[in-house]
Structure 1
Amino acid sequence: MRKLILSIALFFVALAAKAQFTVTASETFFIKSGETVSIDGLTLMPTADLTLSNTALTISTTVANTPITQPYIPKVYKFSNTTAAFTGLIRFDYSSVAGSVTNTTGLALHYHNGAAWQSPVAGTVSSTANFFETSNTFSAVGLNELTLSTANGPLPVTWLSFTAAKKESTSVLNWSTATEQNTSDFVVQHSTGGNDWKTLGTVRAAGNATSRRDYSFIHQTPVSGYNYYRLIQRDQDGLFAYSKVVSVVMGAGDMVLKVFPNPVQEGKLTVLLKEAMAVQLFDASGRQVLSQRLNAGLQTMNVAGLPAGVYYLKAGAEAVSVIIQ
């Protein structure tokens with residue numbers, strides 16, 4: 001196995017749009033306690049030795065894991081595999097998106113540890129150099145995804161509802177907010193598989209409101225079968241947050257069942273049913289390992305306790321294969 005040993009501070013500059021830094025399965029990247037490593041603006045300052053292996057770091061504008069509830073900046077660092085336990089400080093350079101961050105009050109480091117989003121970590125902001133640095137030392141945490149979010153204070157929007165309905169050959173989306181604070185707009189997104197999101201358009205938000213506001217959007221060209229919709233609510237400070245996912249079935253005929261994501265992520269399997277019914281999950285040997293009665297629409301099944309492998313989910317006369325990693 002090839003081992004890369006860090007003896008001085010190293011700086012990696014992004015050479016591609018996607019992978020910023022990669023350590024293959026046959027390599028290990030060793031960062032000695034007290035050293036500093038900066039990977040395209042993400043600076044790790046470990047106070048205990050850290051080894052990275054079989055992982056790549058990418059930068060995106062949106063989170064890959066289940067969306068966080070706090071609004072966050074359009075810069076997200078994502079490790080393809082959760083790192084080994086990290087102890088130390090982190091500096092996050094947001095200069096590449098500084099133009100969209102007009103208010104840095106309350107910014108905090110929000111991180112996913114491979115299982116769930118953790119509480120935002122406080123720190124200090126340099127509004128002149130456009131970076132955030134944690135004030136307290138991380139203690140043996142895994143790092144999977146990192147961004148800057150608003151740690152405290154009210155969310156820009158208090159949601160009342162978000163629905164989707166079939167009307168002839170179109171999908172009609174309706175949503176309502178109870179209050180709004182410094183909102184900019186709503187980005188309407190569509191997916192046919194629950195993860196391949198594409199933007200359909202935007203709807204201007206109220207800005208500031210203390211009473212109910214109603215919005216609508218018509219998708220003129222939904223596909224035959226399952227259509228999923230979500231909203232990205234953007235505020236005037238450049239931060240944003242996601243709504244829940246809603247769905248419409250168009251011309252599905254006798255389609256009853258669909259699941260996503262597949263492979264399953266974070267032990268949560270989302271099931272879309274045309275009608276309420278019992279569903280069963282079987283392992284590769286045909287043994288039933290889970291049985292639940294679910295209502296129609298989008299429902300979630302917890303499969304976190306099951307071993308990795310191929311399973312079969314059955315609902316009525318339909319069955320689909322499911323991969324649990």
Structure 2
Amino acid sequence: MPLSLIQFADRFQALHGNITRVIHGKPDVIRMALTCLFAQGHLLIEDVPGVAKTSLAKAIAASVAGSEFRRIQFTPDLLPSDVTGVDVFNPDRREFEFRPGPVFANVLLGDEINRASPRTQSALLQVMAEGEVTVGLRTYQVVQPFFCIATQNPSDHHGTYPLPESQLDRFLMRISVGYPQHHDEMAVVEQAVAGPRLGQLPTVLRIGELTAMRAAVRQVEVGAALRDYVVRVAAATRTDDKLRLGVSPRGTIALAVGAQVIAATQGRPFATAEDVRVVAVPVLLHRLLPKPEVAMPDAEWEKRLVDLLDAVPTPPRR
């Protein structure tokens with residue numbers, strides 16, 4: 001029996017609350033990560049080392065019973081076959097056999113993705129967009145649900161390769177975690193020396209429930225007026241005089257689906273422009289490609305994006 005939106009909202013809050021037991025002081029970060037999960041997208045977390053990027057990914061996987069978690073530590077010498085898998089010759093059967101790579105998991109953590117070469121980064125393009133991997137002449141479906149969380153250090157750190165636009169566009173959202181507040185960091189230290197560890201985190205969902213929750217999100221209506229709004233928002237980025245590349249149609253879809261999830265977390269059967277605005281920055285900011293002569297920090301681009309949103313007429317709330 002399909003889940004109702006009220007059931008979705010209850011389960012979402014249970015999952016969110018479970019993760020806050022080990023990720024302290026970051027409720028909005030957790031909310032966006034879970035929004036990305038239930039929007040059937042993939043998440044890029046960009047921040048300095050040591051702020052719980054990896055722990056967040058592990059906590060999501062640990063909260064879902066029956067989910068398989070795999071991790072890839074991206075390094076400069078990593079090969080594409082180390083990510084997707086490889087055909088290996090079996091001398092007994094005198095034929096090649098496919099040995100799956102770590103992408104064949106429900107939750108995949110690609111740690112420090114921008115330390116790998118562009119050739120290896122591109123090994124994720126097909127699986128992120130289509131949920132399948134082609135090796136040799138054969139195509140293999142990965143397990144579902146499939147959720148990729150990639151982390152990366154800021155691009156000005158030593159030894160990094162910036163992700164190309166095609167790779168960035170496959171991430172539904174890009175978020176940062178940030179340093180914790182004083183009292184939250186005290187809780188982090190307390191947990192590290194005496195509190196619950198990730199391995200002790202209880203499960204609150206089964207893998208089948210997660211799949212059902214993803215399906216329940218599609219019950220949320222995105223009306224014609226709201227579809228017109230998200231298309232106008234995307235179109236406005238394409239005419240910005242400081243941008244060489246605006247938001248793609250994939251980004252427009254991500255904006256609408258993200259709004260569906262925000263509405264579903266409130267048990268509401270329709271999405272609004274306010275829901276769109278909640279997800280707009282993490283969905284759109286990493287998709288904007290400035291012109292070469294334009295140099296602005298992310299904070300200024302975020303303000304420019306908010307101003308752009310304000311300039312697009314908002315449809316009336318139902």
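Comparing relative contact order in percent (Cα under 8 Å, 6 or more apart) across structures 1, 2, the highest figure comes from 2.
Given 21.4 as the derived value for mean count of other Cβ atoms within 10 Å over residues 234-241, which of the supplied structures 1, 2 does it correspond to?
Details: 1: 21.4; 2: 14.6.
Comparing all candidates, it corresponds to 1.
Out of 1, 2, choose the structure whose coordinates give semi-axes √(5λ) of the Cα gyration tensor in Å, for residues 98-217 alone equal to 29, 23, 14 when calculated. This figure was derived from 2.
A value of 0 was derived for helix-only ellipticity at 222 nm (-39500 (n - 2.57) for each DSSP H run of 4 or more, over all residues; to 500); which structure in 1, 2 was it taken from? Before the final figure, lay out each step's value.
Values: 1: 0; 2: -13000.
Answer for the origin of the read-out: 1.
Any read-out appearing in this document is the output of simple, stated calculations on the displayed coordinates, not a laboratory observation. Note that the coordinates shown come from a computational prediction; the quantities given were computed from them, not determined experimentally. Cβ atoms are built from the backbone, for glycine too; each structure is taken alone.
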